[in-house]
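J.: The structures come next, written out as structure tokens.
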Structure 1
């Protein structure tokens, strides 16, 4: 029997992209595998080891009654639970359903909607159980994921930045796309982690990593509207995307709804 810490990776409503970020670690994955026992990771192996688990990584949002029961069972088996990605931390792109009538959707899509068992809302994991740490992104950054794994293995707090994408732009010497080109950009209110990929290619940030620790979304939205001429419907769509159910983005999206 292995004396290594048991790592479990769980999937709920999601696209699997954040789980793939762990597999994308490539060379580092061998080191991770040497330090932990991969007790549950169906994306990589059908092997299952019984809990309890020292650390559970959870991808995906809660969208069905079965999901709500299962996440409670996962929490009971996990000494520490970390949510990974926009779906698990903010409801994901599927949280767009939260602003509409889900029953109307099921009637329109399914021939027998009476067989569908779904919740009215897609919600983050923290709405249902205690979460020890949230790692943001759509998908998450593999470097940040490795930092979280290392931190929990060594029983310390993860060193994940809480500042905005704008800081990443400054560090990389990227010219501000809003100031220089009049391009709408969510960078000032978005959590760092992507390395400012979009601004590096002269595109405004799409907010994949959700709200930064300290945001002023009303000020940014008003600037877009007043100085960049962005209409209300486009403002609403900008905030209601990958992290639609994150409180700061949700409030601003609804304000321009």
Structure 2
């Protein structure tokens, strides 16, 4: 579990000019868990990237190291984004690139790393995806964006999403009887229409914040039409007061394999 941690956990503390995302693995049963941590450092001299596997990667039967990153116990450094992540970016030369970034509520000039973060690196051809480290907003609150999951698996959800408007406040509901993840959190409209689930890799943060007394708020940030892929229909922003001493994504499964 994450939660309140001592500041000695330097591996988790982002420095000025750093941005972080996590690689996650979709198990055949549908559960999604973190397996690696990618940090981008931006300085006046350029950019550099560091990737390490997380201890959770050892717990998955059938997990294979990411292409080009074959050693679980090595820290990888590069001046360029590693190919396994770069290949998840749609080329800007494609004629539909503008439509794609529009579905992410971005424009064609957006930093490719931000495009990767927003798109969650999702591809139907493998089990890897990415998600962002929650950030501290200028007002001191914790914030992060996510796409609602499982819309196509929930009866009536697609129609319900079509009725959501930007700025709508959505409701969260624990679903302990969920057969895939007992920590699952449903997302519903204020009128009680269920639209999907919070991503697996964010539910731990939601529960931790609630246990620490923070009022977690989810707001519709961007709604795409039903012609968009189901996993990109509804983008939401999670916001909550940042508890003193709290650092998200620091539990045992997020411990790096290397010092």
Structure 3
């Protein structure tokens, strides 16, 4: 008797769909994935599976919790999923939409919508892990397809994913890149950014923008000192920190969390 394939569901919350599209963009690899697992629910791929009403061995969740409906739905998805993995910056850190967490959402509603009383939203855009147990967080905006394939293979075979936790700086060294900050004075978030992009921006002589979120043990204060050394003022540093992953624990309190003093001319 043929062994049943693991049932996989892909869910969208408040997001742009880019991380879901990463799975569809796997092209040839997607055929292998489809042979090994049952894509039991994947709305982005069309009318696939059971309409999101079943139970799943693995749920991949894209997007943040931004509405009351999101809050109710993620609880339901968690109950019906053996393993739940968040994919992308929105699901793992609140995403770009979490920039509203630093301001008054009611003011935004009044500016954008002619009749804001009909808009149902939460005050904050938050990560999935703020509301339910998450078994693994896959970083990126968008995620890397090879890391996504590793996560699917790992969880459907009962092992932990092998995803590096080091910074983009390590990826730069592996590619033989000359450091853009040291050599060219280009501000770069690589030292505090999670690996996964293959050091894409520094490879083309641009500083890292932090798409993959804070790396393990990220020293944000020290990087802020280096950014000042290379000409960025406090306003620009704060803007650099508050982008794709602004509501992550390591970045949300910047600049209050950056207690390292600004170096003077007398300091090395």
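J.: Figure out for me which of the structures 1, 2, 3 the number 3.8 belongs to, where distance in nm of label points 7 Å out along Cα→Cβ at positions 60 and 140 was derived from the coordinates.
T.: It must be structure 2, since only it matches.
J.: Given a value of 19.4, 64 for Rg and Dmax of the Cα atoms in Å, point me to the structure among 1, 2, 3 it was derived from.
T.: The value was obtained from structure 1.
Throughout, read-outs are computed from the coordinates displayed, never taken from laboratory work. Quantities reported herein were computed from a predicted structural model and do not represent experimental measurements. Cβ atoms are built from the backbone, for glycine too; each structure is taken alone.
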